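Take a look at these structures.
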Structure I
Amino acid sequence: MEDLEEISLTEMEGFRIGHAQDSRAGTGCSVVIPEDGAVGGVDVRGGAPGTRETDLLKPGNLAEKINAVLLTGGSAFGLAAADGIVKYLEERGSGFAAGEFSVPLVPAAVLFDLNCGEGKVRPERKMGYQACLKAASDQQLNGNYGAGTGATVGKYAGQENAMKGGVGQFIYRLGEVKIGALAAVNCLGDVYDPESGRLIAGARINKKGRDELLAEGDGEAFIRLAAAQEAGNFTSGNTVLAAVFTNARLSPAGASRMAGICQDAVARTVRPSHTMLDGDTIFVLARGPVEADLSLLAALGVEAATRAIIRAIKQAESAYGFPGYADLSGKEDY
């Protein structure tokens, strides 16, 4: 049997990824563009989603392919960045054929980063267009880029006790099958590395003059979590957003089923996940032509998304008053 190995986006073929951000304001967006479109699926969990055009991904609807997926900061305001992606694609003749027009189909999902940096600045049409201009088949940026620019994690103990989140990318190859994930991590809960079982980022408390991580299993953490919504410190849009993309062939029903299974990556890494204050959204993009068993493909997608989430945290740098993984990684709690 072929060995499972990590590869670069260049070796993936058929997909481009682009990021655009305002580093001063602390927000940004990321786009995944499949060459000639892709069959799409989506799964949305949690009580606070923010999405665009996810209904068209339901099996049985007219559109057979989508032309891009947007992951963006800016809460609901950030959905405006999709207009720039639509403009970019229309200029290049990409989209659903509607008479003399081509209508680009761009599903999108948002995360809430208005309390990081300058909240009145959000991704908009121009930023979405810039992300497309920067989209490349050799993109390898991780951490404080694109939709991860203003991302934070571990907010159930108050935003002031959160840590920096980010964006992460990981791609696998197994034989002819290639599958990757781009994840933006901005969750309410803590983030654990399932390989080591260690808590790597999350809510902090102050003890003896130095930062300590609250363990989600501790009684105090549960008390803080229970009080999070009542305290009014949190707004909808805490979330993990991910786009899982593959060279395998999938039907719309298969892509939607796979998106649901790939939510396992969020459950494996984020505790708690899918809360009433999260809007965890997983997209799947499949552009063929490789034939693959759906169960195998979904298992690989979970692994790729898991590693993308962990990479997003481990490569996030301290910014806007929130410490990144590297600043706390020497602690015994880690």
Structure II
Amino acid sequence: MPVSETIYAYAVGRIRVLETRLLDKSKLERMVEASTADEALKVLAETDYANMVAELDSVHDFEDILQEEIQRTYLLVRKINPEAHFTDLISLKYDFHNLKVLLKAKYLEENADTLLIPVGTIPIDKLRSIVSEENFQELPGALRASVEQIAEEFIVSGDPQMIDLYLDRTLYAMLIGTARKLRSAILEGLFIREADLTNIKTFLRVKRIGFDKEFLQKALLPYGRLPADLFLDLLDEPLELLEDRLSMSDYAAAVSEGVREWQDKGSITHFEKQADDLLTAYLQQGKLRPFGLEPLIGYLYAKEVEIKNIRMILVGKINGLPTELIRERLRDVYV
């Protein structure tokens, strides 16, 4: 067994215990079946979230405990991970999310502090200072170049959409490039799948809105296994051709669901669920590994999916959505 795997013995032991505390299907089902949001929150209070739930003044403040939980989870995994740079690589997406929020708030003169997530590698206060003062040299090289380009081009275009386009491309270039450099097959596979699924979703949206190939070319991430030409060639073709082209791929079920819902409702909610479930299934391989990085990555993603499920249930209950509608949107659990 490689030495790089055996150094994970303690961390994986901790993760195995933490996995037993993840919300299983039965607990989520009880929350879904609860008559009100407050009743659903009472079910959550029977879990590891008990102390945090007890501190809430109102169910409407539930986002506070979800942010606290994801922050606590990343801090813990970073602490026990003998190669903490891998944890930092996964949390990089939160730095990019926060930058998107801060840049849009700056250029559109809005206050979006409630959208910030304190999980990334760069403290939010530092990011806020960097953006407000346009002191971009403190950012990593590739990210600095991307943000500087955004600052220059926004003056001309005034289009906040370009913030997402530039930062998403930079994010996946950094994620996949670093995963390859570190020779982490599990992370490279995860990021490539995320890029492919993002491109499929982008294709569906662009096709529905009616934008041209030039826009689609700019929006696509060039880092997945699915070539950009696949989407460009199919933009003016019947949507069923995308389903046919990907029928033998890992993405067949997600595309089939996405195409069907896109045609019936103009929505990609089911595609997004299928995409998350596909990533969960990919990462569940870590449950079979006695050592190594995989169990830690699987647990981080499992906790993110758990938090997403809790959010969907509570938002649904607060807004009076039908029970069945909430249930069909829930992601598969890791355990």
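All of the numbers you see were taken from the coordinates with simple rules; none came from a lab. If you're wondering where the values come from, they're calculated on a predicted model, not measured in any experiment. Cβ atoms are built from the backbone, for glycine too; each structure is taken alone.
Structure summary
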{"quantity": "Mean count of other Cβ atoms within 10 Å over residues 247-254 - highest-scoring structure of I, II", "calculated": "I"}
{"quantity": "Mean count of other Cβ atoms within 10 Å over residues 71-78 - highest-scoring structure of I, II", "calculated": "I"}
{"quantity": "Value 0.70, calculated as FRET efficiency 1/(1 + (r/R0)^6) of positions 151 and 255 (r between Cβ atoms, R0 = 30 Å, to 0.05), assigned to which of I, II", "calculated": "I"}
{"quantity": "Of the structures I, II, the one that 16.3, 54 was derived from, the read-out being Rg and Dmax of the Cα atoms in Å, for residues 31-182 alone", "calculated": "I"}
{"quantity": "Structure from which 36, 56, 8, 0 was derived, P(r) over Cα pairs in 20 Å bins from 0, in percent, options I, II", "calculated": "I"}
{"quantity": "Which of I, II yields -7000 [helix-only ellipticity at 222 nm (-39500 (n - 2.57) for each DSSP H run of 4 or more, over all residues; to 500), calculated]", "calculated": "I"}
{"quantity": "Entry that produces 28.9 once mean count of other Cβ atoms within 10 Å over residues 279-286 is calculated, selected from I, II", "calculated": "I"}
